[in-house]
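So, here's a batch of structures to check.
Just so it is clear, none of the values below were taken in a lab; they were calculated from the coordinates. For clarity, every value in this text was computed on a predicted model and none was experimentally measured. Cβ atoms are built from the backbone, for glycine too; each structure is taken alone.
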Structure P
C-alpha cells in the first residue's frame, strides 16, 4: 500500500495546496505541543521517529526545534523511503523494518514520535506489539509525541484512536499535553479548494468537527 502511494503521480494543484496548508498547520501545532510540554529547545535528546517517511519530523527537530548532536533515528517499512532519506541525511540512523520488531536497544531514546501510523493498522495485535516496542525503547521519564486520527467516518480503512484507546496501549503513562485539532479531511480539503482555508482555525476552535489529536505522553 505505502509503496504504491509513493509511486503515484504528482498531486493536482488543489491537493497540493491542501497538503501544504495541513503541513503548515501541523507544524504550528507541534510547536505548541512541544512548548507546552516544556521540551523546547529539544537539545541533546535522543529521538526516534516511527514511520519516518521523508524525514520531515527529524529535520524539523534539527532545523526548528533545537535538537543538537544526539542520536536521531528513523524507522520506515518501505526500503525506498529509507534509502532516499539516507542519501539526503547521511548522519541519521535509519532502519527499514516493521515497528513491531525494532532493531534497537532497550531504553535508548528520550523522545519517540509517531504520526498517522497506528490509525492505518487494522490489526489490534500489531498495534499492541508496536506499543510494546515503544514502551521498551523509550527511557523512563521519556516522552511519546503522538499525532493521529480520533475518528474518520469517510475513510473506513483508517482506525480512529481516541485518547481512551491510546492510554490502553500505554497503561500508567501520564498525559502531558492533549490538543484536539484539524477538521475532518473532506471538509478541510473543500475549504482549501474554495480558497477559504482561513476558516479552518475558527472551525478548530469550535472543536466538534476536529478529527485528530496531538498528544504528549510521559513514560513512568
Structure Q
C-alpha cells in the first residue's frame, strides 16, 4: 500500500527485481490494483500495465475500493447458503441427532458465513442480514415453518445457539484485545489510531467503520 502513486510503482519495481533474483516472476494477468483516485497513473509490471478494478478477492475476502465490507459479507453469505443447500440430505435426515446436525452446521456453514468477521464494521443492516440467515437455517434444521408460529428466541433456545451478530461481536472484541496489547510500533496497533491524509470528511453522515464500531 502507498499514499503516492510513484511510491507504489517503486515498490512494485523493487518487488519484481528481487523476485527475479530467486527465479520468481510476477504474473501481470493475476496482478490487480485498487485506487481511490478517479484517474490513476498506470503501474507497470512484467512489461505491461496492471489492471485497476473496483474489487477483488484476497485470501477469501472481497476487497473493495471504498473499503466497505458489505460486498464481502454478501459474498460469504451466498457461499454459506450454497454449502447449506448441498447438505440438505443431512438436515432432513431422521437418523442423525440434532446435536450432530448443529455441530456440522457450526463447522461448515457458520464458519464460512463469518470468515474474517473480526474486521467487519457493525450496522443495523449487517446485523439483520446475519441473524436472518442464521434463523432461516436453524428453522430448516428443526423442521419449523412460518405456520408453526415459533419465535426467534425459541429457535435459539431449542438449538442452544445465539444470535450470529453476537458471535461476530465477540470475535471483533477478541481481535481488538490482541491489537491493543501489541507494542505501539506494530502496524496493526498503529492502524487503530491512524487518521488517513485527505481533504477532510465529506458532508453528510459519517461512514460507519470498524474503528467507530469498536469505539
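Structural remarks
- For the set P, Q, ranking by distance in nm of label points 7 Å out along Cα→Cβ at positions 42 and 194 places P highest.
- Given -14500 for helix-only ellipticity at 222 nm (-39500 (n - 2.57) for each DSSP H run of 4 or more, over all residues; to 500), calculated: source structure among P, Q: Q
- Looking at mean count of other Cβ atoms within 10 Å over residues 34-41 for structures P, Q, the greatest value goes to P.
- Of the structures P, Q, the one that 14 was derived from, the read-out being relative contact order in percent (Cα under 8 Å, 6 or more apart): Q
- A value of -0.64 for log10 I(q)/I(0) by the Debye sum over Cα atoms at q = 0.10 Å⁻¹, calculated from one of P, Q, originates in structure Q.
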